[in-house]
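Take a look at the structures below.
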Structure 1
Amino acid sequence: MSRNIILLLSLVFSTSLFAQEKMYIHKSDKITLGALISVTDSMYFSTDGSVAYFSIGNTVAEYPVSEIDSITFGENSNTVYIKYEGNTVSVINPLAFEGVTVAVNGADVTVTSTSETNEITYSLSGTTSDGIFKIYSSYQFTLLLNGVNITNSNGPAINIQSTKKCAVSLESGTANSLTDGVTYTSGTEDQKSTLFSEGQLEFAGTGSLTVKSLSKHAICSDDYIDIQGGTITVSGALKDGIHANDYFTMSGGALNVIATGDGIDCEAGFITISGGAISTVNTAADVKGISSDSTMVISGGTINMTVSGNQSKGLKSKQNMTLSGGTITINTSGAVVLEASGSGFDPSYCSGIKSDSSLTVNGANLIIKSTGIAGKGISADKNVIIRSGTLNITTTGAGAKYTNSGGIADSYNATCITADGNISLLGGSVTASSSGSGGKGISSDGTFTIGDAGNSPIVNINTTGAKFLVSGSDYAEAKAVKSDGAVTISNGVVTISSADDGMKSETSITISNATVSITKSVEGMEAPFITVNSGTISIVSSDDCFNATKGNGGESNDGSCLYLYGGSIVLNSSGGDPLDSNGNIVMTGGTVVVHGPQSSPEVGMDYNGTCNVSGGLLVISGTNSNMTQAPSTTSAQYSVKATTTSGVAAGTLFHIQDASGNDIVTFKPVRSYYSVVFSSASLKSGSTYSVYTGGTSTGTNTSGLYSGGTYSGGTLKKSFTVSAKVTNVTF
């Protein structure tokens with residue numbers, strides 16, 4: 001044996017032989033040690049020949065000759081190979097005399113590296129059911145998972161006790177797996193997960209990694225985690241699937257997480273997702289699919305989330321959240337939880353997206369479905385701003401009553417979009433549908449804005465849930481839009497169908513340049529002040545279409561006002577006052593067509609103060625009621641109030657023409673009517689006009705009001721002369 005070694009060493013020092021850089025000492029314990037030939041001075045033996053000594057740099061290494069299998073020579077390498085073979089491990093360590101020590105005990109491997117060599121790679125392969133890879137490193141390194149399967153029954157499978165960056169590379173074509181134990185052996189060092197690192201973790205490659213934790217997190221870094229490639233599956237975790245401290249980023253690859261705790265959690269920093277595919281499944285109560293204690297920015301990739309635990313969240317951030325790209329699909333089924341507070345309770349909801357600050361959507365594609373009791377689609381403690389993108393949000397969970405922290409009867413309900421601050425839908429497409437009892441489409445504690453001068457969003461809101469009693473005469477009702485602050489619609493196309501109110505504000509509603517269609521409602525729009533500057537508005541209701549009120553009720557002027565400055569407005573109420581103000585009505589322009597109710601005591605227009613008309617066209621069909629109102633006599637524009645006691649069948653034309661036969665108005669009410677109120681700049685003081693019913697018109701019928709064409713075949717009912725601001729005509 002000694003002679004063989006001597007002969008081999010003689011080759012090392014022969015300058016005429018192969019230009020190899022390293023000598024490799026192969027030991028019988030499956031550990032191979034590499035040494036640079038250039039720093040190897042000599043090799044000699046003990047006097048009895050049983051021990052070999054290697055003088056390498058400033059180190060003299062000694063090994064029993066019986067433990068040396070062979071010595072070979074090869075190229076230099078910065079890769080340390082560790083192969084698990086059941087209860088044992090084989091190691092090739094080419095940096096053994098350059099600051100890298102690999103200690104092996106059974107299948108437990110501990111690496112200690114002080115080497116300044118750049119880009120050291122530790123290649124792990126093979127399988128063990130009771131082993132670990134642990135490393136201490138003074139410098140950053142690469143961990144190559146090359147078909148390795150490690151299970152550790154009493155701790156992490158991989159424990160990186162280094163604060164430096166570890167680049168985890170998943171070798172192409174390989175499947176890797178890591179599993180920890182049900183219990184961990186106690187110690188002074190952190191061991192928080194199956195794959196744990198004190199430093200940064202960066203994942204890349206095209207291979208796959210499956211991680212399971214029976215005790216703690218699956219993958220954890222006390223620094224940051226960055227995923228650039230590979231397929232990573234957390235098949236189960238008692239705590240979080242992915243847990244980072246400083247931040248979490250992902251730009252590529254695939255991440256699939258099933259966890260009892262959060263799917264992805266960033267304890268102190270931010271989350272940024274720009275690419276890749278993520279799926280999370282969370283079934284426990286009060287957990288999150290993806291959670292950040294700081295900001296969250298998602299600009300690309302595909303995210304699919306399933307959240308079924310009570311009061312759990314899909315996406316959750318404590319600071320601002322921005323969704324500027326990607327496709328995000330969230331399904332939640334968890335219910336609300338009532339947490340004791342004060343003299344009652346405080347509800348904690350299951351939400352698809354929850355920001356403790358503000359949420360901005362600027363290009364993302366969101367699909368959210370919530371089926372749990374009082375579930376929320378999107379919820380923000382401050383503002384929700386939607387600039388572009390596509391949002392499709394559905395909630396089906398029921399609402400119920402409870403006692404709030406002040407000891408007062410209150411209610412909780414499902415809501416598609418809700419904010420404690422302001423909500424701005426400035427662009428994109430938003431579809432919100434709520435079918436649970438008392439459910440809301442959009443609810444804002446602040447202001448609610450749709451569109452602006454340069455952006456025209458498409459908004460569709462639908463509620464179908466039943467109302468339920470909260471206390472006394474207070475009901476929780478399914479409203480499409482509810483806002484404590486001002487509602488401003490400056491552009492866009494808005495379509496609403498609601499089981500109760502279409503749009504309700506405690507402050508005001510203002511519409512300009514938009515198309516607003518409320519196809520079903522109890523009350524179409526309600527606010528203390530309602531203003532239409534321009535646009536196209538159509539409202540169908542079973543009660544009032546426009547209801548300007550401060551909520552005081554009664555017949556006195558409460559100071560509210562309905563302002564009609566322009567636009568095209570069509571109001572259709574089957575059982576209320578289409579034009580209703582508990583204060584005043586002011587009309588200066590536009591076209592307002594009103595199809596009044598079927599029968600009294602409701603009328604086509606009802607106001608408690610004054611109705612001053614100075615421009616535009618107003619036509620109202622109404623009931624047989626002594627409460628029928630025309631505009632006030634203080635109006636600048638002339639009006640006609642035409643009434644009959646015999647009634648006129650639905651669909652029968654009402655026509656007024658001047659003495660020359662010119663068409664002043666041709667109107668086709670959708671219900672039987674007893675009155676028509678008409679105001680137009682075409683009415684002139686001292687001029688004579690004639691009222692006809694029946695007949696036909698060749699003009700264009702727009703929501704009952706004809707334009708152009710020729711009227712013929714009607715029955716003359718009455719001729720009259722305009723002599724006052726309001727002319728009463730009985731026909």
Structure 2
Amino acid sequence: MTIEERVTKLRDEINYHLYRYHVLDAPVITDAEYDALYRELVELEAAHPDLITADSPTQRAGAEPLPEFEKVRHPAPILSLANAFSPADLFAWRSRIGRLLPDPDMDLRYVVEPKIDGLSVVLTYENGRFTQGATRGNGEVGENITPNLRTLRALPQRIPVTGPNQPPATRHLPPAILVVRGEAFFPLDQFEAFNNARLEAGDEAYMNPRNAAAGSLRQLDSTITAQRPLTLYCYDLIAWEGGDVPASQWERLAWLRDLGFPVAPDVAHCTSLDEVAAIYEEWLDKRNQINYEVDGLVVKIDDRPLADSLGFVGKDPRGAIALKFPAQEKTTRLLAVQVNVGRTGILAPNAVLEPVEIGGVVVRNATLHNYDEIERKDIRLGDMVIVKRAGDVIPYIVGPVVDLRDGSEQVIERPLTCPACGETAVNLPGEVAIYCENVACPEQLVRRVEYFVSRGAMDIDGFGGKTGKQLIDAGLIHDIADIYYLDRDALLALEGFQEKKVDNLLGGIEASKQQSPARLLTALGIRFVGNVVANLLVAELGGIDTLATADQDRLEAIEGIGPQTAVSIIQWFANERNRQVLDKLRRAGLTIAVEKTAEADNIPQPFTGLTFVITGTLPTWSRDEAKAFIEARGGKVTGSVSGNTDYLLAGEKAGSKLTKAESLNVPVIDEDSLRQMAAE
């Protein structure tokens with residue numbers, strides 16, 4: 001292969017992996033493998049500059065924006081950085097830029113920032129108000145994701161952010177136009193729980209926190225983004241008009257923080273590269289203790305005008321460099337696949353590995369997510385596999401090392417039966433997950449009870465997962481309804497159950513009988529029926545008994561209920577054992593239906609047949625109070641504006657829903673108008 005052919009091949013490979021990473025959020029190689037390809041191309045182009053072309057991956061950053069989003073042209077290029085992989089590379093960088101400095105040996109100060117592995121975003125503020133947010137895209141044109149970014153609680157909608165006793169005059173005033181760069185990311189302590197919830201609901205798990213952040217911010221429905229625990233750190237200024245902006249990077253970070261922007265706490269100001277190298281060594285030890293995924297440090301010359309004067313090498317600014325950490329990946333052998341049974345019956349594959357040390361922790365198990373993922377990656381028993389660990393996230397298998405196969409590897413078969421109860425496993429059409437549908441499955445029961453008593457469901461005080469397992473093992477609980485038939489004497493006979501503990505437990509169980517039908521419906525653990533859907537169903541149908549007899553057409557007529565959810569509900573109530581459990585709960589005194597009061601029956605119903613959407617801050621009502629007012633008078637409240645919306649009830653800071661309502665000619669009313677409509 002000639003050098004020219006190799007360069008062409010490298011460009012094709014890199015462009016493909018950029019597309020997988022930035023557009024599809026589904027990389028198929030590790031970061032270390034990508035870095036190796038990229039470095040080889042950089043070295044070949046440096047040795048043969050006549051082969052450099054304008055469309056080379058070394059001459060641009062990122063990937064093309066998704067076609068579904070409006071395109072946004074950035075006011076200045078949003079650049080990536082050249083990489084260093086050791087302190088020696090860092091000193092080599094300093095030597096190179098020394099030739100361009102007024103004095104090659106002049107003292108420089110540096111700012112060291114964590115290189116967060118999230119989604120780069122560009123935030124525009126006009127006269128102190130957040131007006132636009134975009135992805136980096138290809139570095140020049142990004143995707144407009146303003147409604148999604150507005151859902152991030154860490155993002156200030158107005159700057160400066162001031163406290164109740166701090167008048168704006170005492171703070172820095174921002175320029176009339178200010179464009180800030182930041183990184184949106186998924187906190188690691190919430191990533192695992194988020195992925196588990198997706199798997200329980202039959203959805204695919206995200207590969208890593210970076211993909212979760214990108215997938216969450218690229219939702220076409222911002223209400224989905226709002227349900228995800230994204231946050232943000234800001235670290236650079238892209239453009240500004242008017243106002244005084246500090247010339248030092250260190251002062252800029254303080255200035256951003258003072259305006260109200262979230263800035264990473266793990267930043268450092270250094271007077272020499274020796275200090276930077278020492279910080280790098282410290283980070284190698286503490287990187288797994290940080291609550292976000294970080295793959296290196298960014299080292300910037302503190303004097304920004306001086307740094308900017310150094311210009312660029314291709315697309316890389318000379319005044320800063322990324323000092324990458326060694327990849328937290330190791331290769332080991334896949335010994336076996338265990339099948340874990342989840343609360344909703346999902347059979348999840350878990351890899352049993354030849355023990356390997358990764359980042360100071362011995363890893364023996366890793367998630368395989370689901371069987372579709374196993375087949376897509378062609379992972380086989382006996383394979384040497386690449387295992388990645390980042391922070392406290394469960395280790396996962398990146399993929400097999402195919403070149404190390406010797407022919408003894410075996411294809412991983414999908415389970416035909418549940419390993420806990422032996423019942424036949426099913427794979428429902430259109431779903432990734434494989435299920436055990438036996439509600440009496442012992443492994444499911446432990447998790448069902450734990451979910452039923454949890455804070456988001458029946459919220460039974462003093463009843464945790466360990467208590468549930470102990471009661472199941474003792475034969476006192478055979479289904480979730482048995483919780484309400486526990487005998488005091490039988491509890492006192494158990495180890496660790498003293499009188500006070502038993503009385504508190506039984507008191508918590510008795511109090512939970514007052515929970516609403518929507519809470520109970522949530523606690524039943526029907527697939528795809530969480531808190532939001534449960535409230536929709538009860539509000540529309542009035543109770544669980546009515547829901548039990550509803551057919552698919554009736555369920556799908558409820559806005560927000562799709563075919564998959566409708567089928568899951570029908571299948572749950574078609575199960576005789578489930579109906580018996582529900583009857584036991586009813587006999588125990590739990591509230592199955594919404595009780596209508598005589599006062600409610602006398603309220604006129606002027607909003608019957610009308611659909612409302614509520615947005616913004618209302619003068620005297622909370623949104624829940626406005627929703628209750630409308631529903632008590634026969635109306636329906638939904639979460640998003642569509643062609644079926646009759647009225648938008650708008651308060652201050654109405655946002656994108658107001659814009660959409662105006663584009664669809666949906667009438668917009670205020671709180672007083674709504675009261676007047678009800679009176680008339």
Structure 3
Amino acid sequence: MATFLLEIGTEELPADFVRLAQPQLEAIVARDLQEARLSWDSLRASGTPRRLAVTIAGLPERQQDLIEDRKGPPAQQAFRDGQPTPAALGFARRCGCAPEQLEIRETDKGPFVFARTTELGRSSEAVLAGCIPGWIRSLQGRRFMRWGDGDGRFSRPLRWLVALLDGAVVPVQLTDVDPPLASDRLSRGHRLHQGVVVIPSAGAYAAALEAADVQVDREARGRTIRRELEEAAKRAGAELDLPEALFDELVDLVESPRLIEGRIDADFLALPPEVLSTVMRSHQRYVPLRLSGASGDPLALVAEGVLMPRFLCICNGLAAASGTIQRGNERVLRARLADAAFFLAADRRQSSAGRVEALDRVTFAEGLGSLADRSRRLAWLADLLCRSLEIAEEVATAVRRAAPLCKHDLVSQMVGEFPELQGVMGAKYLLAEGETRAVALAVLEHYQPRGAGDALPGSEAGALLALAERLELLLSIFARGERPSGSSDPYALRRAGNGVLQILWDRDWSLDLVALVAEATAHWQGLLPALEIQPPALAADLLDFLRQRLASLLEEEGFGTDLVQAVAGEGVALERLLRDPADARARVELLRRLRAKERLPLVQAVVQRASRLAEHADLAADVLSPVGVVDPSLFGSPSEAAVLAVLERLALHAAAGGTARYEPLARLLGESGATLAAFFDGDESVMVMCDEPEVRRNRLRLLAVLRNQAAVLADFGRLGG
């Protein structure tokens with residue numbers, strides 16, 4: 001068994017491409033080897049900023065032979081009087097065998113001629129040589145480029161190519177790049193090392209690069225970085241401020257990770273902690289250190305008491321240059337923080353009210369006015385939400401005060417330089433000017449959640465303002481006639497829709513989105529006459545979009561697809577579903593619990609049998625009680641009276657309000673299986689579709705009421721199992 005190595009050497013690659021290309025490479029190589037009939041023991045991709053590599057262990061010397069039985073013409077056409085006809089001769093020639101090697105076999109369609117062909121396996125070296133160019137061209141990423149006079153595209157220019165099968169070079173030519181590349185065994189070490197690195201064999205790859213200051217294994221490099229950061233934080237008595245995205249980037253920015261500890265001038269601790277952290281993490285890729293046990297107050301105005309005057313840096317330099325690297329990074333950080341201090345001082349010379357006035361001079365989007373216009377629409381929605389949800393007066397007061405102010409920092413110099421701080425700086429400026437903590441916190445939290453996995457607003461006022469912000473965005477962009485399509489969603493409307501539902505679920509708020517959207521679209525028609533809004537059509541579009549987001553979110557959380565479709569699938573009445581999204585979630589959760597306890601099939605059996613016949617009934621879908629629609633005087637069997645008794649008990653729960661009714665409703669449906677079985681199949685069973693019109697109509701109505709009561713839970717016809 002042999003070991004194969006492919007190394008694609010490049011100029012400095014973007015960190016996210018290094019991370020995302022490795023699983024791509026593994027998948028592409030595994031697929032092609034399987035198709036090429038080459039087995040292997042292990043396959044692993046790795047990479048650094050200057051290379052992508054894949055190592056395959058346990059390769060055989062050759063492909064497996066391919067033996068195929070090929071079907072030819074019918075036997076009666078292939079042979080006449082025992083002699084092969086031209087049809088048989090032609091088939092044999094195409095299969096590369098003699099006519100006498102043909103076999104006649106019986107099939108479902110009669111006797112046919114077959115030929116057994118054998119394609120000898122090629123050497124592994126030949127197969128790999130043919131696959132390598134395709135592997136390189138198949139990798140996908142953002143902003144691929146061409147260079148020189150070549151037509152080949154890649155994330156960065158290719159500079160060398162190593163292809164080894166054990167100790168032998170696998171011959172490969174890349175002719176579509178400039179200059180053309182031929183495979184060999186010559187790699188490159190750390191960028192500060194001169195000369196080339198000779199790879200003696202595929203199995204010696206990692207050791208050869210380790211000697212040249214390159215840790216090629218990404219997972220090992222990550223373990224080294226995390227260990228060194230955690231040990232440094234422990235020595236300092238601090239905690240790492242290290243988001244996972246920053247850690248991933250650090251792993252893919254260096255080939256030979258070395259930890260540098262730097263100092264922050266004490267004067268800069270007068271800046272807000274988020275400013276220091278943003279400058280260090282987002283702009284310099286440093287790791288800030290939080291004081292152990294420091295307050296997690298999101299409205300802290302200064303970093304003193306929150307952050308240590310030190311930072312950690314993972315550099316790619318050589319050990320001998322550590323002192324120089326430290327001083328250089330401290331100097332760069334000092335300049336960046338001085339800029340931030342300047343922006344902060346400039347912003348504080350203007351009041352938040354002055355910035356609100358400046359929003360009139362900034363366009364939000366064509367046809368939608370300025371950012372000030374958007375703030376006014378947002379404030380109207382915030383007031384409507386406060387009334388719709390019956391919010392406590394002190395919370396409503398904070399929301400109504402925060403709504404017109406929440407976008408003021410978008411015209412601040414600090415947010416202009418550091419967009420990541422929008423909302424954060426707005427809150428801190430307001431607090432410094434004497435606004436209440438509740439108002440400032442609502443402004444800070446109204447951007448949450450910023451994406452998948454982000455924290456939801458922690459305060460009630462923040463949650464309300466966040467709801468208003470997302471609903472305003474959806475209403476306004478939909479009013480322009482724009483919708484997300486495929487992967488295109490420039491205004492992040494899907495994220496906004498998700499945020500609306502996540503906040504409602506998190507707060508356990510029952511909000512009638514149907515009524516709210518109807519009132520808002522009518523208001524928007526008056527605000528934006530140039531857009532010629534048709535409120536009913538706009539409301540229908542927006543509600544259907546929210547239904548899609550609701551179903552998608554539930555599936556992403558792990559609820560079964562059929563359970564989600566039974567509650568929120570296409571065709572489910574939006575008026576029921578979105579009058580309370582929290583209600584829809586409660587029903588999906590109940591269905592999942594019933595399935596986990598193996599109780600759902602009992603309910604399904606009862607409902608689905610009744611529903612099939614209930615389709616013939618003349619009863620509206622909203623009738624939940626048998627009183628007045630079922631006539632007991634027409635009963636001809638005790639089983640009918642038993643079903644009526646079940647329906648009367650079910651009606652008490654089906655017609656009740658709130659989510660507490662669903663558990664007893666499901667339990668009673670499951671327990672009624674025996675009653676319904678007796679109605680259909682027992683000694684006292686009845687013929688539902690009997691010849692007497694009034695009796696038939698009465699029995700169908702019994703079943704239709706049962707169907708309607710079950711539909712309060714879900715559309716059971718969409719459930720699997």
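No value in this document is a laboratory result; all are computed from the given coordinates. Just so you know, these numbers come straight off a predicted model, no measurement behind them.
Listing for the model above:
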| quantity | calculated |
| --- | --- |
| If Cα extents along the principal axes in Å, for residues 82-505 alone is computed and equals 82, 65, 43, the structure in 1, 2, 3 | 2 |
| Origin of the derived value -10000 (helix-only ellipticity at 222 nm (-39500 (n - 2.57) for each DSSP H run of 4 or more, over all residues; to 500); candidates 1, 2, 3) | 2 |
| For 39.0, 140 (Rg and Dmax of the Cα atoms in Å, calculated) the corresponding structure among 1, 2, 3 | 1 |
